[in-house]
Structure formats: structure tokens, C-alpha cells
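Some structures are shown below for you to check.
Where a number appears in this text, it was derived from the coordinates with a stated rule and is not lab data. Treat the numbers as computed from the prediction; the structure is a model and nothing was measured. Cβ atoms are built from the backbone, for glycine too; each structure is taken alone.
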Structure 1
Amino acid sequence: MVSSCGALIAAAGPACVAAKPQLACFERLGSAGWRALERVADLVRAAGLLLVADGKRGDVPVSASAYAQALFGSTPTPWGAVDGLAADAATVNPLLGADALEPLVAAAAERAAGVFALVRTSNPGAADVLDLAGPQGPLHEELARMVAALAPRLAGERGLSGMGAVVGATEPQHLGRLRELMPSSVFLVPGVGAQGGSASELGPAFSSQPASVLVAASRSIANAPEPAAAAAELRDDVWTVSQTAAR
């Protein structure tokens, strides 16, 4: 696993700004999987990439605090502190409410890291829950308002916030409205490629800054005959869309 991940990082990394390991793929292997994840994280950092831990964590505050230590910080023990993953950002599940997000946001702020809350995901079943009607619109808009309220906590120097949102590319009709609701948040956008989303439809997701969108592509790059070429092509497509959106 480490060697295949390392080869992919070496090939596609020069066209990327981050790597997003899916934690479940490592955790299913038990302690050996976590050791492999730590080694892959080292490879990501050595390549000069940001590490986005894709675990979609979310729980009651006491458990969220433990997740925060694992992802961003360390855990004190009688034998000294045990370091966590030291991720640059992590995906989180906001459906338990703002108090469950609080420990993760606080830990991210302390480490100058980011949090991407699930708002409107790319899977077909997202509509079953995230599009349910509420008093002010669909549930995903309520989640977007929650993200926007927390955005000042992780505000950066150039107007963008590390309090970001996972917004899928597979239902691009939501992008413009979600950008209205979350003007400063960075969008993590999965669904381009293997899931059927297209980079050409991402214009409404961008603010005036190209860094306002981070496009996540996994299978379409990892399974490509030439991952380096696939990553470079997607980078160029996204850059073109970002420049058009900024005009």
C-alpha cells in the first residue's frame, strides 16, 4: 500500500496542491494500516503537498475532542504526549450540530489547519437527507449557514477561511447558491471524473480567488494509464474555469 501510494504521489503530486487519503482504506487493516497511513503522510509532506485526512468525523463533543487530538494534535499520557496525524485539514460531519464541530474547529485553529464540513456531498443518496426541505430551504443550506457562522474562526490573511465545505461536483446546480451562503469558505469538491462530475461546470463554486476551490479526484487519476498526465490535465481544466469565473 505504501509503495503504491508513494508512486502515485510521485507521479501526480507535481500537478496537485494536496493529497487526500481516505482513512477507512487504512483503518480496515488495523494497526498495520495506521502505520502505513503515517508513512504515507510523511511522503505527502516530503512532496510538498498538504495532507487532507478524509475521515468525515463527527460525534458528541467528548468524542469529537478525541478525534481532534487524533487528526490535529496530540494526546497526553503518563509516558508523554502521543502525536496524532498532524493533518493540514480534515473532513468532518456537521449533522450532530455546532457543539460537536467545536472541538475540531478549535484544534484546527490551534494548528492553523482547516476543516471541511459535509454540506452537499457527491453521492447519489445525498438527496435522501441533504436536500430535505426545512424552514429556510433544504438541509444543505442550513449546514452551509453553520459553516459560514464558523468561518471567522479559521479566517486567513487573504479573505478565505479554512472553515470549508465539501460540495460535490455531481449536482452543479447547487454550487452558486452555496457560494452565496459561504462566501469565504474553501470548497472541497469531490465527484469530478469517475463519479460523473465535470470541471467545466464548477465556475459557480469559485469566489474571486482561484484558491477558493480544491477539486478532489481519486479514481480518475489513480486508475489512469498515466496518472501524471491525468492530474496535469485536470489541473489545467480547473485553472481555466477559475480564471473565467474570476472575470
Structure 2
Amino acid sequence: MNIAVLIKMVPDTESRLEIVDGKVKEDAFKYMVNPYDEFAVEQAVQFKEKVGGKVTLVCLFSDNPGIDTDLRKMMAIGADEAVVLRQEGYSGDKPSTNSKILAEAVKELNADLVIGGVQGIDYYQGATGPMVAHHLNIPHISGVTKLELNGEKITAKRQIEGGLQIIESALPVLVTAQKDMTKVRFPALKDIMMSKRKSFENRNVNTSKENDVKTIECSLPPARGGGLILDGESPEEKVDKLIEKLKMEAKVL
């Protein structure tokens, strides 16, 4: 069974966010594997362990070599190889443009199952996965919390408002993973060392001039004002003062 896992690199949550002249300053960012994609890698490896086959990571990013270590960690979990598409001027907020490039790479793998995270934690668009499925002309199931493999079919469970939806699909299919899909393992030292020997292909791709999502301006949220401490001898007296302020000053009552 051939499984392709879509990997997005996102800014580390501990990176300092600075905005200069309405644009995010990315110079000092450190990057990590999108957490939702880690669940996808784990699920793909579990399927490989069950029925055999190969797991290939497909990542689109810039020529920043700093991401290699984190991708190797995903290979230590059990992925067999990585194809890293290097693009000058890469930006993570172009789902339509990026999905075309990813789909071309996935098409070469002849994958039975394509799996990725439901969304990136940088832009939270949740659009790239379904768009890749569109370009591959295969069905997709998004936001899956549990995935089972039954021969040539998969059964997916996803949370919906007020209940649980169960979907069955023939292969090939694209699935995006929610955080509850599985528990990501900690690789053993032996697996970490073995990951350094696995195939890691860097492939240059053309820069696209298309910009399907245009960011007009970025800004930090306004600073919060100070709180107000109400004086009073008893809780009842404080409540009376609060109600008075809500009526006379805030005018919400």
C-alpha cells in the first residue's frame, strides 16, 4: 500500500511574532511540522505496519535547511522517504497555488491513500487538502477523528454538530486528520539513527506568480485596558455597584 502524507512546515509556537509596516516579520522564525500532520504520519505508519507498503512524506517549503531535522523526526516515526519541494518565495497562505504543486508530486507516487492534517496552525484555512484531492480527481474526507482500513476500502469517523458521521470510501482517497485521530509515538533511539539513512529528496519547483489569497495588512490585537476593582463591604454591595455601572456607563442593561 502506497501512502503519501502531506506535510506543512509552520512557525514554531515559541517564535516571537513581530509586525513591521503591516507585514509579519519572518526572519527570526523557527519552523516545525504542523501538529495536525503528525497525526497523519502516525496513522499512515500504523496502516503500513498492518498491511505493508511505503509511506512517503511530501512537503512544500522554501530552501531553508532548518526544517530537515523535524522531517527526519517524522521518518523516525516510520515514514520511509521524503520528497521536499523547494520553492523560492514560498508562502503558506496560497492554498490553490500550493495544492497544484503538491498534487503534481503526489501523482507521481501512485498513492492508494493521501493523508494530511485538517489545517495548518499558521493560517487555519483548511483548504489545501481538499484542493489537492480536486486536482488528483479523487474523493476526500476532511476532519477525520478515526480511520479504519478494510481491504480496498476505508471507514472514516468525523465529529459533526450533534453527532458522529461515518463515511466509507474506496481507494484511492484523500483524508485530513483531526487531533483525536491517533496518538503520536515517541521514536526509539534506533529508529532515530536509522532515519538518517532513509531517502530524502530535495526537488526544486518553479516559483508561482499567482496569489490566490492576498493579505492586505496584518496587525496585533489592541492592548487590553486595565480592570476595575469595585469597592464594597459585602458581595451584595459590590453587585449593586456593578449593575449601576453596567446601566449608567456601559449602557448594556
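Thinking of 1, 2, which structure, once helix-only ellipticity at 222 nm (-39500 (n - 2.57) for each DSSP H run of 4 or more, over all residues; to 500) is computed, gives back -13000? Mind showing how you got there, number by number?
On the way: 1: -13000; 2: -9000.
Traced to structure 1.
Assuming 53 is percent of Cα pairs over 24 Å apart as calculated from a single structure, say which of 1, 2 it is. Could you put the intermediate results ahead of the total?
Details: 1: 45; 2: 53.
Traced to structure 2.
Using FRET efficiency 1/(1 + (r/R0)^6) of positions 1 and 33 (r between Cβ atoms, R0 = 25 Å, to 0.05), single out the structure from 1, 2 with the greatest value.
Working: 1: 1.00; 2: 0.65.
Result for FRET efficiency 1/(1 + (r/R0)^6) of positions 1 and 33 (r between Cβ atoms, R0 = 25 Å, to 0.05) over 1, 2: largest is 1.
If distance in nm of label points 7 Å out along Cα→Cβ at positions 57 and 217 comes out at 3.0 when worked out from the coordinates, which of 1, 2 was used? Intermediate values should be presented prior to the final figure.
Values: 1: 3.0; 2: 3.9.
Going label by label, the one that fits is 1.
Comparing structures 1, 2 by FRET efficiency 1/(1 + (r/R0)^6) of positions 137 and 161 (r between Cβ atoms, R0 = 35 Å, to 0.05), which one has the largest value? Walk me through the numbers before you get to the answer.
Details: 1: 0.95; 2: 0.75.
By FRET efficiency 1/(1 + (r/R0)^6) of positions 137 and 161 (r between Cβ atoms, R0 = 35 Å, to 0.05), the leading structure of 1, 2 is 1.
Where is relative contact order in percent (Cα under 8 Å, 6 or more apart) largest, in which of 1, 2?
Details: 1: 15; 2: 23.
If we compare relative contact order in percent (Cα under 8 Å, 6 or more apart) over 1, 2, the biggest value is for 2.
Which one of 1, 2 has mean count of other Cβ atoms within 10 Å over residues 153-160, as calculated from the coordinates, equal to 13.9? The partial results should precede the final answer.
Working: 1: 13.9; 2: 16.4.
It must be structure 1, since only it matches.
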